[in-house]
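Right after this note come the structures.
Bear in mind these aren't lab numbers, they're just calculated from the coordinates by the rules spelled out. Predicted model, so just to flag it, every value in this text is computed and none were measured. Cβ atoms are built from the backbone, for glycine too; each structure is taken alone.
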Structure P
Amino acid sequence: MSDQVSSLESEIEETRARLGKTIDQLVYRASPKTIIRREFASVKAHFVDPSGAPRTDNILMVAGGVVGVVALWVVVRKVAS
């Protein structure tokens, strides 16, 4: 009987430890600073390759999109006035 109790106690402690680690990981992942760092790294990876050189194809696509939106906005404003 005492073996079962000690076995259950150790199992409960192991489960608590695992749950504690899981909660710590979730708190870390949900932290605003962590989210911002992760998203910044994702955006940076889109525009800069691992060697540090700029990815001109992606930069040009975004710049072209911005220019297109601004041009459309100017044309719509001119037509509307």
Structure Q
Amino acid sequence: MVGSLGKTLVLIGGMLVLLGALMWAVERFAGARGGGLLPGDIVWRKGNFSVGIFLGTSIALSILLTVILWVIGWLSRR
């Protein structure tokens, strides 16, 4: 029981490190091209007010998470 908890915590920690590295890399890439919006993202700005509808980002994240979870499920069945 304790051994599996340890493995789970290490796995979660590794995933957090990878997520942090990915966020850092995306921020650097997005900052280089100015804004970080994907095609399909809609942003309205008026004075001090802004509204964003991030359709392109939502679709990209959905596809990425679907693939990651599918691979994890496939590996756990093996």
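When distance in nm of label points 7 Å out along Cα→Cβ at positions 47 and 63 is computed across structures P, Q, the figure 3.9 traces back to Q. Computing semi-axes √(5λ) of the Cα gyration tensor in Å across structures P, Q gives 56, 18, 8 for structure P.
Where does the value -30500 come from, among P, Q, when helix-only ellipticity at 222 nm (-39500 (n - 2.57) for each DSSP H run of 4 or more, over all residues; to 500) is the thing being computed? Clearly, the read-out refers to P.
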